[in-house]
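Student: Structures given as structure tokens follow.
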Structure P
């Protein structure tokens with residue numbers, strides 16, 4: 001007589017698909033960085049190096065982040081960085097006269 005074969009088990013379920021990574025073209029991080037640098041440039045606008053440098057970098061990162069999901073943050077970062085840059089230049093011009101006057105007084109008093 002013929003041997004009976006054991007029943008074949010049902011096929012295993014297919015593995016779950018891998019989650020899709022974030023799109024490589026999404027530049028939301030640049031928009032966030034621009035916003036943060038814009039806030040820092042406003043706070044550091046009295047210090048030329050801090051205010052000027054962070055403002056310029058914030059504007060560049062904001063421009064690069066405009067084509068992302070964080071477009072609003074990029075625009076806000078550009079605006080804040082621009083205001084920070086203007087304030088930095090205003091402080092620079094205003095304090096230049098003050099510091100020059102103080103330096104001249106220092107030199108006169110010391111006899112140099």
Structure Q
């Protein structure tokens with residue numbers, strides 16, 4: 001699931017993004033899996049990125065990489081939320097790239 005919202009706050013524009021990541025273990029034994037995703041990292045003082053929810057993941061602030069290490073029992077499903085906002089001056093254009101790649105390992 002993917003969701004985004006925009007709102008004007010004074011002279012700023014705030015965009016909020018939310019992604020749902022669902023993982024399911026279809027094996028007959030427990031599996032341990034590492035998952036990584038990334039939030040934007042601002043190189044500009046006028047642009048701020050606020051992490052709202054990362055479902056217990058560990059954020060590396062310099063790279064924006066979030067890591068989750070999970071153990072799933074047979075048939076178990078876990079849901080992770082990645083939710084963040086970007087605030088920037090409304091007269092400034094920013095480039096946003098949305099890229100998602102999924103690798104489904106055979107365990």
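Student: Matching task: 0 is the computed value of helix-only ellipticity at 222 nm (-39500 (n - 2.57) for each DSSP H run of 4 or more, over all residues; to 500). Pick the structure from P, Q.
Tutor: It must be structure Q, since only it matches.
Student: Matching task: 55, 25, 21 is the computed value of Cα extents along the principal axes in Å. Pick the structure from P, Q.
Tutor: Only one of P, Q returns 55, 25, 21 for Cα extents along the principal axes in Å, namely Q.
Student: Relative contact order in percent (Cα under 8 Å, 6 or more apart) was computed and gave 28; which structure, P, Q, did it come from?
Tutor: P
Student: Here's a follow-up. Computing distance in nm of label points 7 Å out along Cα→Cβ at positions 42 and 74 gives 2.1 for which of P, Q?
Tutor: P
Laboratory data are not the source of any read-out in this text; all were calculated from the coordinates shown. All of these numbers come straight from a predicted model, not from anything done at the bench. Cβ atoms are built from the backbone, for glycine too; each structure is taken alone.
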